[in-house]
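Right after this note come the structures.
Any read-out appearing in this document is the output of simple, stated calculations on the displayed coordinates, not a laboratory observation. None of these values were measured; they are calculated from a predicted model. Cβ atoms are built from the backbone, for glycine too; each structure is taken alone.
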Structure 1
Amino acid sequence: MEPGIVIGKRYQLLAEIGAGGMSTVYLALDTVLNKQWAAKEIKDVSDPVQRELIVQSIVTEANMIKSFDHPAIPRIVDLVDESGTLYVIMDYVEGRSLSAVLATDGPQPEDEVVNWGLQLCDALEYLHRRTPPVIYRDMKPSNVMLKPNGLVQIIDFGIAREYRDDGGSVTAAMGDTVQLGTRGYAPPEQYGGGGQTDARTDVYALGATMYTMLTGKNPAEPPYQILPLRQVDASLSPALERVIAKATQPDPVDRYQDCAELAYALSHYREEDAGQRAELERVWKRFVGLVAASVVSLAVGAGGLIGYNVALNSDFGYWMQIARQTSSEEEARSAYVKAAEIMPGSTEPYEGLAGVYRSDQVFSIDEEQRLRAVILPSLGELRANEDYARMAFDIGKLYWYNYAAGDAATKGTRSERIRAAAQWMNDAAADKDFEQHELAQAYAGIAEFETTIVPLINEGSDVGLYRPYFDRVLYLLDELSGQENDVVRLETANLALDAAFTYPRKLRADGISQKELLALVDKAQALVADVHPTTDVLDAEKERAFNLVNSARQAVADAYVDVEA
């Protein structure tokens, strides 16, 4: 279809931005929301059986993705059937695929590839932790987009499936034994008619993808195998070679058993060089010798182990003290990381890092990558810590109020920040014993609304969602009005004013009276008036809020204009 036309009575196709064997992708303008999306046009297929299979795959993909909430996974917000041509409306991801990066720039530096690998581990682990788990099954360079800010996003969920112990699937367009995926990147169990794919399938494909990005070699081309990295490029790390080799073992039992394990290995591969291994062996031998000498009796043996634990905790305490006392942000960050490496299951170092990154009110892309690289490998241990909810809540707030989603120096849009915070707030809200459980629930509920409401509006299935959303925004406004943090107070006031301005008719339809909605606007206005900015950024936020007050009041008045009649 030609650019310039409008599909679905709202999406104007602006320009063609990509094309593949089965689809053409356009940049589209949503004339209702004044927002840009990507519109994937599914090419017409004359064979009715093949067309039905393609349509089923697209619908499956859309239904699955709309329930996801992760920064590395674009949203699908609408499906449009325009005169028999199917369009998928989704987040527009600016950037290049990793296959395009490889084609123009050649093999990439190992630090870059490891950074991408850690981000993809995070996204895949999110999919694998769902109930039921989702297996992506199509990881390869062409399905990973690199954005200008250095973050990556996974695209094309056409052959993803929800994992079932019996190999069945309620969401896959085809059964698990059908040969799907890309040769070279798909592991052996994905072929042959009898394979059962699970999290280890995605581990293999991610390892193969990293192999390609490091070497420039496609595993599906001669010599048709994943060679040891240093056999292709001797300058690459021996330790990284071992990580990729283990991730891509033919037998799933011999691989990393999940993406968290792979992430840990990627985070620590540089520590595995021969010199450090030798030093660790010497330390271990000294320790074993001390314990062996002390095992004259059970009591003495126990004393030796206790002494070792005391030394470990003392080392942890040393780095925590350094981190808390230094005036250098970089030194504090480094000390917190060292403390986390010593006791990865303790929440204290990560709380400290969050505090460091919050200090200038902007949580940059680089800082987020550093935090993820430290926290992701230890996530399993941290979830077992009774203080995990507190840590998740504080990191969620860091994203909610400070995340610079697309710019190193400026906070992202509220939608971007809330979406990135959602999983952390959900984790905090899941702990009923957490002292701020209700507040975490309010944040999590608002995040769920903000990240899912657009596709639900498009489906016409948003009725009944606005009353709980209103109640949560009002609760947040009341709870945070006493906060001394001006950023928190202004952001909360703007959230309430935007709700009144954007959804007044929807709120009315869900039983919110005009009096209730105006009371919300009054509270937000009072909160804004009580803020005394000390920076230009806060001045701009306060001015924006005051300008929005009258617009919100007018929107409310317009929404209830026919009540008396």
Structure 2
Amino acid sequence: MKPASEPNTSSHALLQIFAGNGIDRVFLVPGESYLGVLDALHDFPGIDVVTCRHEGGASFMACADGRLTGRPGVVMVSRGPGAANAAIGVHAAQQDGVPMILLIGQVPRKDLRKEAFQEIDYQKMFGSIAKWVHEVAAPEDLAWAAFKALRVATSGSPGPVVLVVPEDVQQALVQQPDWLAEPASPAQPAPATLQRLQALLDAARKPLIIAGGAFNVPGGRDALRQLAERHGIPVAVSFRQHDLFPNRHPLYAGDLDLATQAAQVAAFDASDLILALGTRLGDITTQGYAFPGYPKPSQTLVHCHADAHFVNQHFAADVGIVADPVATAQALAALPATGCTARGDWAASLRAIRERASAWPSPRADDGVPFVSVVRALAEQAPRDLMVCLDAGTFAAPVYRHFPFVYPQRLMASQSGAMGYGTPAAIASQLRQPQSKVVCLAGDGGFMMTGNEMMAAAERGLPVFFIVSNNNSYGSIRLHQARTYPGRYAGTNLASPDFTMMARAFGMQTEHITRQDQVADAIARGLASSAPYFLEVKTSLAAILPEGADSGAGIDLLGRGQPAAHSR
């Protein structure tokens, strides 16, 4: 590569900015609309190029990578169909609050806004979900656009940026800048605010912390734990943030999720002070804007977020703090501890409710293995650095309810609820943390959406443990049908191939189990494997449906299922 002081192509300038600011991996599906960028990548051996099979999988990988590093995950795709396929990852990054840059090749400048082949106006397409959408107008603008994209994606509430690069902007000779983006100093709560918080903590008998994803940064988990222990405050984590606080800790009160039990929510609602730190207080965390009370909670509400957009957005806070939640937690942990003894009873009561809710069930089923048995075996054998990458579906419910995460164990699950996230997230996670054991849990529906990305694990020898729950159904929707329209199942039966044969064709070790007594040994073999390992579990559909509901199980392509039993 030419020295930075000499002119080179605008694509080189783009990648020089990326590389200089810590971008060491990109996920892509190649396309003729960004050949100039692909050519320049050849001169950046320090940037690992992960070639994917579908833009949706590539964008999910970038989303997971951004979550793990705090730097933007970068995905590159071609215009039109490629950009449309990648949109799912942009949505996931926005929902998850993680930094991501989507680079899209575009038609030449002379053809813009002429409805050219595969042309899309990306401002209109992504404007409501991306933090910034920019179409580069000239070659000399490409470097500064990349530089701004890095800063926008990581500032305030992190999120996705879309960078659109016309074909004829990519190969002109330009200067090669070496700009470095310095992170902004974290905002601190004002001294007067801390004095008020001290008074609130002194007066509170039943305080509760609701901790959000802002603590998923270096030092964040320690700051949260120190705050909780200093003042004896129970911690409930927000939607799918289970690994922020040790689940075995006496002050862990549970999570606010899609299936938080009514008894837990009622107990949380008995609090007299809520410290909502680093959470947006979105609809799922607040149980449909029902806890705390909307729009003015009955409790004293302290809401701290680095992005002013979210403070007082839905709930009127008694103390609204636009500041870094980690710095705020550290400042609160330094305040004098209260002498209130009632908090011990309060924390113990919440912990008891949590323990009852998270107790492992002992299900039995005649139509396959209840997937909770698989999750339990995984939890019992889990190494301390296990990373659990979850797709979307009812099979994941036992993880959210029962799995006792203790960091450095990680939960990698998208808040967007998108099917197809699991396999790409597992690939990105294993690449980023090769020393950890990565397990991908997916259902037969979600796995078929992006399962082809497991080729990267086979190609690179990544020891990902893939576990597919196969109940021949879109189980989550089947559950809703059983509750709302009992016995009337349309569109949720799935015909499935032999997944183990598929994985074997990818060069993986595989096995297929059908009984509960096979589970523990199969989990042990998968966790011990130093190569990619694939386990298909014939799981029970009846186990996830309301008691007495007719499962209406379908039949798979190889005739391994049971004949459908439809009722009218």
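Among the shown structures 1, 2, from which was the value -18000 of helix-only ellipticity at 222 nm (-39500 (n - 2.57) for each DSSP H run of 4 or more, over all residues; to 500) calculated? Value -18000 for helix-only ellipticity at 222 nm (-39500 (n - 2.57) for each DSSP H run of 4 or more, over all residues; to 500) corresponds to 1 out of 1, 2.
Computing Cα extents along the principal axes in Å across structures 1, 2 gives 70, 69, 45 for structure 2.
Which structure, out of 1, 2, was relative contact order in percent (Cα under 8 Å, 6 or more apart) derived from, given a value of 8? Answer for the origin of the read-out: 1.
Assuming 2.8 is distance in nm of label points 7 Å out along Cα→Cβ at positions 242 and 538 as calculated from a single structure, say which of 1, 2 it is. For distance in nm of label points 7 Å out along Cα→Cβ at positions 242 and 538, the value 2.8 is produced by structure 2.
For the set 1, 2, ranking by distance in nm of label points 7 Å out along Cα→Cβ at positions 98 and 546 places 1 highest. From which structure (1, 2) was FRET efficiency 1/(1 + (r/R0)^6) of positions 10 and 266 (r between Cβ atoms, R0 = 41 Å, to 0.05) calculated, if the value obtained is 0.45? Label of the source structure: 1.
Of structures 1, 2, which gives 132 when volume of the Cα convex hull per residue in Å³, for residues 58-353 alone is computed from the coordinates? Matching structure: 2.
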